[in-house]
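Asks: Structures follow.
Rule-based calculations on the coordinates, nothing more; no lab input. On a predicted model such as this, the values are computed, not experimentally measured, just so you know. Cβ atoms are built from the backbone, for glycine too; each structure is taken alone.
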Structure 1
C-alpha cells in the first residue's frame, strides 16, 4: 500500500493546503504528513470490548506494563502533597517527597493490606487507619503499635513498594513494571513534537470526569477520528474540516499517532457555506468567539479573521503575547494519542487532554476525563489547579463548569457510545470494519494493543 493510493479520493483542500494559505504558518512538525502504510484491513475482534477474559489479560499485559498518566506536576507543589491514582485493582499514592522528587507507593498497608489513603491531601507520614502502622514519606516503616508483638518482623523488608515515576510536559506518569523501558523512549516522537506547545508551561484549569456505559477503548476511539463528525456533530460542518482531516502514523512509532483537523473553513462536503456563515456558526456554538461582531469584507477568508480574534482573546486571558501564534495553533484540533489511554492536544485553541480508564473491574464501563490546560503567566504563576468535578451518570457534560463547547461534542458522542456498546453485544458479526485512512489511528492503536497482549 502506498501513500498515493490511500489518499486517493480524500477531499480537498488538504490540511497542508489550508496551512499554506495561513497568515502565520504552523510549527514545522505540523507541516509533516505521514499517511499509514502497509496496515492490515482485517476486521478487529469485538470480544475485546466486553470479554471479561480479555479485560483480565489487559490488566496484566497493558495496565501493569505501560506508562500511564497519573496527574499534573502542579497538583503536588509541596512536600507531602499527594493524590490517589487507581486503575482496575491497583492503587497508588503519588506523592511529592522532596522539592525535586515525586514517588508512587503501592497503596496498601504491609500489615494486613488496608488502603493507606482513599483521597489526596498533604501529610508527612502514611498511617494505616486500621492498626496504626506508619511509614514516612520515603516509604520507611517508622512505627508499629505494640511492637513487642512483632519481634519476628524484619523492618528492612517492610518498606512500601513503589511503581516507576517519570515526568514529561508537566505530567506525572507511572508504570507498575519494575523492568519497564524508560519513559523517555516510550514517548518516542512526542517530546520533539510538543516542543512547540510547551505543556509544562500550562496548568490544569478544568478537570471533569464521568462514568460512561462503554468499554474504555470504545470511549477513546470516538475521540480520535473525524469520520463520524457529519452525522454525530452536524452543527459544526460550516466551520470544521471533517472529511479532509489529516491522520499521521509514523513508521516504527508504536505508541503515538496524530490527527490534524482545521477550523475556520467549512467541511468539504458542506454546500453553499459563505465565509460569513462560517464565522456566524462558530460564534453560535463556541462561546470563545463571542464578543464584538466579526464582519468580513468581500472576499475576506473567515479563517484569518477568526485566528486573529483567537490570538487576541488567548493573549488577554493568559497575560502572554500571542501575536505570533500560528493560525493553526489558534484555531485547529491538533490531537495526539499516547498509548494506551492519553489524548493530549497541542496548540492553544482547544487545550484539551483526555484520559480513559476502565471503571473498576467492569469491561463495559469506563471513566472518561476531560482536562483543559491553560497557559501560565509569563512569570510562571497560575491559579490553583482545578479539582476534579465528578458527574453522575445521568448528568450531561454540559452540566459541568468550564468545558465550553467541548461539552456539547462530548454529550453527542456519549449518546452514541451507549448504542455502540449494546450493538456489539447484539451483532452476529465477529469483528468491526475500519476505514483504511480515516480510522487508521484506531487500527494503529489496536496493532499496538495486540502486540502487548501477545507478550
Structure 2
C-alpha cells in the first residue's frame, strides 16, 4: 500500500512538472562555432536526458565487453569446481564401497580440480588407507592431525592404520588421544575399551567403560554384563596370585552388578571358601541359583562340604534346590545326589515330571542309572540312552542341553572365560542352547547310543 501511494505521488509530481514547463516554455539560444540553436526549455531538457541515456547505454556496453574475459574465467573455474565436487563425491562413495583403485583415482582428480581443502586431503588419506599404502596414509593423517578441525578423523585413521599394521600399542595411543578430546567421541571410547581388553588391562577398561557410559558411548551394549565380566576377570587374576581379599572385593562388586551372572557368584564363593566362610559362599550361590540355576553353581555348592557322605549331600542339594524348586536344574541336581546315595524313590520322584519333555543326554544318563541301579534293568537303561541318541540325530534344539557358547561366532568352549578363545570377543560367552546339535548322530544302533549320552 505504501509503495502504491509513493508511486502515485511520483507520477503526480512528474505530471505537475511537465504541465508547469508547458505553461512556461521560455526560449534558449545557443551559439557554438558558428552554429545557432533556438529551442525551448522543455526541448532542451529532453535533449539532455536523451544524451545522458545514450552515454549510459554506451558505458554499459563497454563495461559488459570488458567483463567478458572475467566471465569466461569464472565459467571455467565453476566448471572445474563442479567436476572436483563430483570427483570428491565419487571418491567417498568408492571408499564406502571398499574400492581402493577408484577411490585413489577420484581422490587424485579431486586434489587437482579443487583447492587444498580438508575434504580432499581426508579423502586422499582414506583412499591410501583403503589401498593398503600405509606410509602414504600415515603421512597424510599426521598432517591432518595438526589442525583442530581434522584432528579426530586423523586420529581415527592413524588408529585404523596401526591396527592394520598389527601395532596395538600405537593404536591404543591414538585411541587414548581421541578419547581425551572434550567431545568424548563414541568410537574412541569403544575402540579404546576393546584395545584395553585385548591387552588384559581390565582396570583401565573399567574406567573407560564408566566414562563412556556417561557419554552414551556404549548405548546398545549390555553394560551390566561388560562391567561384571571386567570385575570377574580382575578377580580371577587376583585369586590366582596372593590377592585373595582383592578377589573377594572384586567378586562382590561383580555379583552386585549382576546377581544372575554365574561367573561372578563362583568367584565370590571361591574367595569366601578360601577364607573359611562357607556359609557366606553358600548364600552367594543360593542367591544366583534363584535367578539362573547352573550346573557349575551346584558343583561349587556341594564342594563347600566335600567331605560329607552321600546322604548329607542329598540334604545339601535339596537346600539349594529349594530356592528354585520347580526349575529343571533343581530336579536334576537332587536326582543326581539321590542316585549317588541310592535313594531310588527320591530320584524317580524328581525325574518323573521331566519325562514329558524331549529327552536329552543328561536326563537319559540319570534315567539309565536309575533303571540299572534300582531294578538292574540294563535293557531299559540302554533304551533311555538310545532314545537320547535318536533325538540328538534330529538336531532339534529343544533336546540339546544348554552350553557355554559365543554369541558372536557360535564357538562352544568347555568353560566360561572373559573372552572367546575363537574370536576374542569380550563378554560374548553366554549360557544358552546352541543353534543345532553339537554332535549330530546319523545312526540309531545301540553302539551309537552311549556316544549321544556323553
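Asks: Given a value of 13.9 for Kirkwood radius over Cα pairs in Å, for residues 224-303 alone, point me to the structure among 1, 2 it was derived from. Spell out each step's value before the answer.
Replies: Numbers: 1: 13.9; 2: 11.9.
It was calculated from structure 1.
Asks: Given structures 1, 2, which gives the highest value for mean projected area of the Cα convex hull in nm², for residues 88-159 alone?
Replies: Values: 1: 5.4; 2: 4.2.
Largest value of mean projected area of the Cα convex hull in nm², for residues 88-159 alone: 1.
Asks: For which of 1, 2 does helix-only ellipticity at 222 nm (-39500 (n - 2.57) for each DSSP H run of 4 or more, over all residues; to 500), calculated from the coordinates, equal -6500?
Replies: Numbers: 1: -6500; 2: -22000.
Clearly, the read-out refers to 1.
Asks: If FRET efficiency 1/(1 + (r/R0)^6) of positions 8 and 328 (r between Cβ atoms, R0 = 35 Å, to 0.05) comes out at 0.90 when worked out from the coordinates, which of 1, 2 was used? Display every interim value, and only then the final one.
Replies: Values: 1: 0.90; 2: 0.00.
Label of the source structure: 1.
Asks: To which of 1, 2 does the computed value 22 (relative contact order in percent (Cα under 8 Å, 6 or more apart)) belong? Walk me through the numbers on the way to the answer.
Replies: Numbers: 1: 22; 2: 6.
That value comes from structure 1.
Asks: Assuming 41, 26, 20 is semi-axes √(5λ) of the Cα gyration tensor in Å as calculated from a single structure, say which of 1, 2 it is.
Replies: Clearly, the read-out refers to 1.
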